[in-house]
Structure 1
């Protein structure tokens, strides 16, 4: 990937109103807009990423689904990064997902989530399990969770993450906002040395586009919500999900180690399909889109 690829990705999408106050989200929606729910895939990205993290896998995913949608959460990538009127909570981000799906005419789909997107997905399940909106009549046809700190007790938060969620987080975020420090944080989370400098710089470029200084501290505040709602709301929502679930993990992940995937399988969703991809790290879909896709895709074939 390169800066030119990042620009090309931006040109493939459009901005869509995504909040009651008019904040707009960047959306890439490709394929057949009339595709059925069972041929539609929606991607939820992680922190500190954007929809661009899936760009390398897009051609592969498009071979399995007629329609693929990927977007930037508010505060990420090319979406709005407001300094007021949006608290960057997972609850609000779930609202964004539902609004974008409704605007796009999606009545049901398969979901694929990563990192923070996993947490947003658990909030979506908490809503869809018991109170699915009428317009989303087909609901979630399957859910795929990939490398995320869904069980915080097993997560190995990086020094930078712990600093950002501390009382000094906003100040530290302002004074540590640089490509060099961003690269160190990404490499630390990845768990291996398989990301190129170019890939990490592209991540930083998307993350920093029109971003106010200190934004990272606001975005990572979702970890506090994770602690609050994990046991009472979000893991029970995964347990109660009636759609097929898969848990697919890059085995080298340093921040969300395989222990999380194994605990989800053993204690939360025993019927889920668990796949561990040896040699891939936290940002598996960026490191090797082909290997990542090959690990995920048999699940979709099995439930088709």
Structure 2
């Protein structure tokens, strides 16, 4: 029986991946499994996670702490998945600097244990990484390609890169997907690049966004749809899954407010344009982590949406 497991399934990305996995399984529904093969989503507090599919119980939510050693191996032995999405991580750059041992555990050791199990049990593994494995060197004009050597600036970037190496060492047939800055519907939790911005404005703040920090953002639900297609492919190794536009954080903020119906002049009054060099710890923030995702675009039927189209999809 086909079984999907989403580690970190209650997070910003993971909740969308869990819902997309349910939709992926629907064509395989039978009388015995009317909702399709089972999808398990694992997190610390599943009750707080939004569900982007109906009914909610089409996902089997599990409250588990994956931080203790061997905890993920025990979970995998219990569920026996045939497809694993490894989305669990310590993602905040500041948290990783303050808790380096925890970052090492969640960003390197946990993926390594997952990959070893998947290799031994012939399970498909999609491991999520980040564009922040880059930053120490400027990107080519088209953005960083999969063949470009990583040069992370932060503990987060270093531990995620170490996690990539550990995954592919243990399971060469796994696919490591580097994602960019994600935005979109967080289910009212204020997560991601767009919802966190809108929440700050709702609190009466004038968010400071960098005019000199560039990324290739992607809508989170668009990313989840692409990940489902990749799960059904035989691609292995490393793949970049970024949006088609290189855009500054400040320009992105203007686009978010524009999608909400604000005129450009009004949007500029809601935001503060800042330089990244004014931010404490800016040395750990890449000035440009743009990804070249041409390989993904050539491999996928799912289109990778530009910011305007992605925001329109997220706000429907």
Structure 3
């Protein structure tokens, strides 16, 4: 007999986990997809023998979702982060300055005149982004140079930034990563303000260089040493591809959860579903895997909250 669709009860103010279970029983379109994703997320996070890769783009770090990411790292659920340069930018800037609510329809020319950046429906005063990053990065790079650093991996750079962020900043991803000794790897390091600050520093310190191959060696070690490998991949782009690319060398991920708003019919990597990665050997054919369609800033806090309730 097929399962009966059940109506979702909310009159008893259910917990997140209970609500997610009821959404699954309701069998409704994306609701069931989210519930399946929570089940997989809980399995990934609770498997202490699984090497867990967390991949995400920088834009969500400008939002409150940053706190969810930091919590996963701080509580020991993540073994490696693969992200974009903007994550370093936003995490560093927000540790010392504030971002603000804005609107999608603000006058962008007027914002530019007032030295305010718009990121979606957020606004960031110029002084709270570029200026603070420039000032903080100069001190960080001076300390690295004085310590004798000449070849700089993105893991080491991320750690140096994390060490420069006060311990009280509990929502800082980089600070949490330093404290938990979780490597943060940025394959596209020059595509952002932090990378540009390293380039500017290089103008007067020509012996300084990026050592990206040592980052790749670390990923190789993590992949080949993993008893099982799982990935939580938010959005797409270079961080997503780098995560699944390396895991093909161990015949694929054992578990993979994607959350994305991108479509697959244009052939983009960002929109590609987990099943496409199976054809490349980046996700195992017998792996537990699913793709959830929706905005990470809405879905991920709810899904993590429900998954952690279940685990605890």
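With FRET efficiency 1/(1 + (r/R0)^6) of positions 128 and 288 (r between Cβ atoms, R0 = 30 Å, to 0.05) derived from the coordinates and found to be 0.45, which of 1, 2, 3 does the value describe? The structure behind it is 1. With P(r) over Cα pairs in 20 Å bins from 0, in percent derived from the coordinates and found to be 31, 56, 12, 0, which of 1, 2, 3 does the value describe? Computed on structure 3.
A short reminder: the numbers here are calculations on the coordinates, not readings from a lab. Predicted model, so just to flag it, every value in this text is computed and none were measured. Cβ atoms are built from the backbone, for glycine too; each structure is taken alone.
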